[in-house]
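Asks: In the part that follows, the structures are each spelled out as structure tokens.
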Structure 1
Amino acid sequence: MTSPARELLRRVFGYSSFRGRQEEIVEQLVAGGDALVLMPTGGGKSLCYQIPALLRAGVGVVVSPLIALMQDQVDALRQAGAHAAYLNSSLDPRTALEVERRLLGGELDLIYVAPERLFAERFLSLLEQLAARRQLALFAIDEAHCVSQWGHDFRPEYLQLSQLHARFPEVPRIALTATADQLMRQEIITRLRLEEAKLFVASFDRPNIRYAVVERDNPRRQLLGFLAARPGAAGIVYCLSRRKVDETAIWLNSQGVAALPYHAGLSSGERQQHQQRFLREDGLVMVATIAFGMGIDKPDVRFVAHLDLPRSLEAYYQETGRAGRDGEASDAWMTYGLNDVVIHRQMIEESSAPSEQKRVERQKLDSMLAYCESAHCRRVLLLRYFGEDAAPCGNCDVCLDPPGLWDGTVAAQKALSAALRSGQRFGAGHLIDILRGKSTDKVRQFGHDRLPTFGVGVELDEIGWRSVFRQLLVRGVLEADATAYGALKLTAEARPILKGEVSLSLRRRSERPSGRPVARPPAPDRLERVGDLPLVAKLRAWRSEKAHEQGVPAYVILHDRSLHEIAALLPVSTQDLLAVPGIGVAKAERYGRELLAIVAGASRQTG
């Protein structure tokens, strides 16, 4: 017998089965329990609260930090036949009053609100009235990492969300994020008072994304080479500064690539206009600072490129996760150089953050650099950072074009010996001074110029030794102690290396021209094979027309995957259409006749 949740999934959203742990999460909330969900972008987080909100009595209240995301989610829900609305600063007073009337009248299944609106006295009064009638289905806190004061997307207003449990103890809560290491995970639990919540950690793997990192030599030429292999693709190019964003966008347009800038220095009107164009038009490239991206629901972003190094693997993972939300093949490409290290370290040191936070940020930066310089599968390293084991993926630049290696056993022994003999109380900079025989004040102060390891590493320069230390970190031979100012300490993996029982291969600097793309093997996906059919083009044209008429992004009407499935299945009835993923009853009733006519017309032409 089909469960109510599965029946609703099929009828409303057009999917025959849940993915991963979605069903467990839905059942937890339907039963009235709290949940903390860590799930990658594109993993289907929204269904985890939308379905329980539709199944439980009353309205589901979704807290979201972004106006654009609210609007797109509400548009998509309305297309599926659900009753949804949002309340934010974009609404005029009359429209906002009408939304409040519908909310209080029990006419809504879901309402999306910004956190600052949630705690306005007027809105709290509405919630109190609904709670008294047992008409609050749940609270969903999207982008829950915004509560972390050490996170890169911290929103002070999120700290107030801890009040929800005190005010409405009977209403289940779900907090969701696409990225959270152990430290941030605990902070979310503490600050949102989710100690009793059930934790759901989905796999962080995004197998459709290919990861590649190149050493920077001529970044514009390298970027253009990367884009040339992906003509007409929608994507995001991240830069560290506003100036670089503007200059890169202008330069890309001069090279025939349609690009728009996005950063906090633009007026709110310009930012909104550029974001709406990116969401609604095909083939645009958004050049942006990290101010752009959180909550962007565009499924067909084919690449995310970084011209500058992100400050942490959490940030990198979240930013690259904006590619390929539709599950199709996509790219995460990055160029980096030593200047990135200098800039990020300077930003950390010059910030007003407490010393403890600076130590954590230094560690995160070291992990990011270790990822860049590793000779091992990038996906394995990325997933390991989030506590997940994986086998080499065969679909990153390291797996497809392995870098040159050198026997770094002796160098590793020297590095480990320097750390051990100096008491495992110092960071890489001090250890490198010892190895290279630099008699600095600090080295002399601790008597380290008299150590046996003093001056034994002159064969490598500072850059070379930093690469050795970073690779030892990423291999788990060394670990950085956050409580001792990033001091490098030996792990159990170090003993066999020091004793000469195992050898260690380290990565060489790349000799391959960094702008040359690695060929992507042909994908066996059936949907990609039908992607060039004239029928798909006709379906796309129809979808664009409908999106323009309704003022919504094209993917809100139907995802690319649904169009490909239609072209593959060639439905001849409404019942056939209901077998297409992403087409529920409401969409079949609304668009079925037109879709079937397009398919029939294409069949007559080919027949």
Structure 2
Amino acid sequence: MKKILAIIIFSFPVLVKAQNYNVSLIPDSLLQNADAVLRFEDSKILIHSPKSATYKHKYAITILKESGDEYTQYINHYDKFDKLTDVVARLYDATGKLMKTVKKREMDDIAYEDRITLFRDARVKKYQFYNKSYPFTVEFEEEEEMDGLFQLPVWDPVESENFSVQQSNFSVEVPTGYKIHYKLLNTTAQPKIMNSGNTTFYQWEVKNIKAIEDEPLMDDINNHIPGVYITPSNFEIGGYKGNMDSWNDLGKFILELNKGRDELPDNVKQQVHQLTDNLSSVDEKIKVLYNYMQQNTHYVLVTLGMGGWQPFDANYVAQNKYGDCKALSNYMVSLLKEAKINAKYVLVTAGAGKRGLWPDFPAPYFNHAIMCVPEGKDTTWLECTSQTESAGFMGTFTGDRDVLLIDDDGGHVVHTPVYSAKNNLESRKVNASIDENGNLVAEIFTKHCGTQQELQHSLIHDATNEQREKYLNSTISLPTYKVEKSDYKEMKGKIPVADEYLKITSPNYASVSGKRLFVQPNLFNKASKLTPDAERKFDIKMKYSYLDIDSIDIKIPADYKVESMPKDQNIKNEFGEYKISYQFDGTTIHLVRLHEENTKSFHASEFSNLVNFRDAMYKADRAKIVFVKQTE
């Protein structure tokens, strides 16, 4: 993979000078593929003690076109631990002339609200400039006082694709002798470190980073742009002290936060024993108690004080029958412990396609809690915020990543389940018929497994009948069609299965021209094309493993004979496996299609080969059989 060109410069602390935001001063190379340009950024963390710090941040972004308008908004959350002491916003025209200044008191200040939060002490300060005279520049200057050092700001100057950087610098100031840890992303350059009096300075700077243009099948942009992550060694927050020198140490801090929060009320203890005492296997007990938890609780986010990291206790959840991911996971651990099952609380960075923690860099970059029951190589993982999920299934939200398991002796890095292509099977059987006018009627029986059942699971449990019908009538790759009937059944398990039945009609699906009938027998599962790119810059990332098998039978009108039949295809290479075969028995077309792909990375130079592979699939998936009607 070609590296992004960035100049890393080090200098001693200096006062920030007034900036000239005339657009003519932007180098031409930074305008290419850019919606916006970061003209200037100065980001400072001033650590005063293990429980006190100041964050100062000033930055200016030139908006080049309407697609860059997202950067005209300032938005920041603050609470009892992070106090927003000052904010100023400024608007400049293309020549760099100041057009407007907005002070903190003039900005919107609203309570943090969403559909799942019951109580939260955070508030939101926000403001957005509305300007359509492109290009123009917005400048924001903010200062925060941090009461606790648990999670420090990150320096990642490249916001997203199509965003270039003219200049950005980052510095951290600490009392001499106070230890911090830092992780460099996509650069090997070490910081300039200087001691002055009782203060130690760490500094980084980047200049002239060209905008990244999104490429198909590229990895997450954060794997390609420079950044610095900072964590403290010793820290204190909310009256709790901790250390982040190792994952084990961080786990000890979480253990302390959770201490004494696993006590269940007597009535729940009795229910646990009634449900499990007569069961012989641990697996049976886990499923029964997981089902009990799902039926008797629901997910609500509550973050007051240390609630962002400390779960409400098991007794609170039992009485109120709700909790956030931390509280529900802690509650499930408590239920299992009452049944003498060794269960563990786990922190994870959740989200489809998200990476896990860095094993070599202890840091509190988590957004979710789950739990597990370690049983040698057969650990059972539980997602406790869902009232419908299968016991033991992690899926794309939390599967296949490093997480932090909290044990009695501290934290341990472990890996969540990896789902193979065969786990993620989609097996489809189609019985269809075409009449003399080319109209299609088809019954479709599909078995969705593993991660491939996640959509169907959502259609079953989260969608209304109207939403489900709307989705089904817009998602199938047929020119025109209508879903006449639909039905779903689920089979829970560590690899859950959703059976889907659809009956559809598609008018004029087959083309009729004189005596000839043109039929495309592959009705549904069709590969997409990739556009050739001679300048591919980034490596290829296949993010998911799956196996699709389609078996399609299409009965055609009588008295038709095959005039032209596509050739069978059988391709197997480093990108996967693809097979498609056609038969006609005199009345019915029989098509069998298989496509397997596995999570894997490839060098950018392999892209042309992948394009050719996809092109072969694309053509074969859309091949037609030509029939001629026999006459007497």
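Values quoted throughout were computed directly from the atomic coordinates according to the rules given, and no laboratory measurement underlies them. Just so we're clear, the structure is a prediction, and the values are computed from it rather than from any experiment. Cβ atoms are built from the backbone, for glycine too; each structure is taken alone.
Asks: Quick check on the output: 0.40 is FRET efficiency 1/(1 + (r/R0)^6) of positions 134 and 542 (r between Cβ atoms, R0 = 41 Å, to 0.05), derived from one of 1, 2. Which one produced it? Please list the in-between numbers first.
Replies: Details: 1: 0.40; 2: 0.60.
Traced to structure 1.
Asks: When helix-only ellipticity at 222 nm (-39500 (n - 2.57) for each DSSP H run of 4 or more, over all residues; to 500) is computed for each of 1, 2, which one produces -13000?
Replies: Answer by label: 1.
Asks: Now for a separate question. With FRET efficiency 1/(1 + (r/R0)^6) of positions 406 and 598 (r between Cβ atoms, R0 = 35 Å, to 0.05) coming out at 0.65, pick the structure among 1, 2 it was computed from.
Replies: Label of the originating structure: 2.
Asks: On to the next question. Given structures 1, 2, which gives the highest value for volume of the Cα convex hull per residue in Å³?
Replies: 2
Asks: Mean count of other Cβ atoms within 10 Å over residues 190-197 was computed and gave 12.2; which structure, 1, 2, did it come from? Before the final figure, lay out each step's value.
Replies: Details: 1: 16.1; 2: 12.2.
It must be structure 2, since only it matches.
Asks: If Rg/Rh (Cα atoms, Kirkwood Rh), for residues 534-581 alone is computed to be 0.98, which of 1, 2 is the source?
Replies: 1
Asks: Tell me which of 1, 2 gives 36, 24, 17 when you compute semi-axes √(5λ) of the Cα gyration tensor in Å, for residues 54-373 alone.
Replies: Details: 1: 36, 24, 17; 2: 42, 23, 20.
The correct label is 1.
Asks: Thinking only about relative contact order in percent (Cα under 8 Å, 6 or more apart), which of 1, 2 has the largest value? Could the numbers behind the result be given before it?
Replies: Values: 1: 14; 2: 10.
Largest one: structure 1.
Asks: Of the structures labelled 1, 2, which one yields 2.7 when distance in nm of label points 7 Å out along Cα→Cβ at positions 214 and 574 is computed from its coordinates?
Replies: 2
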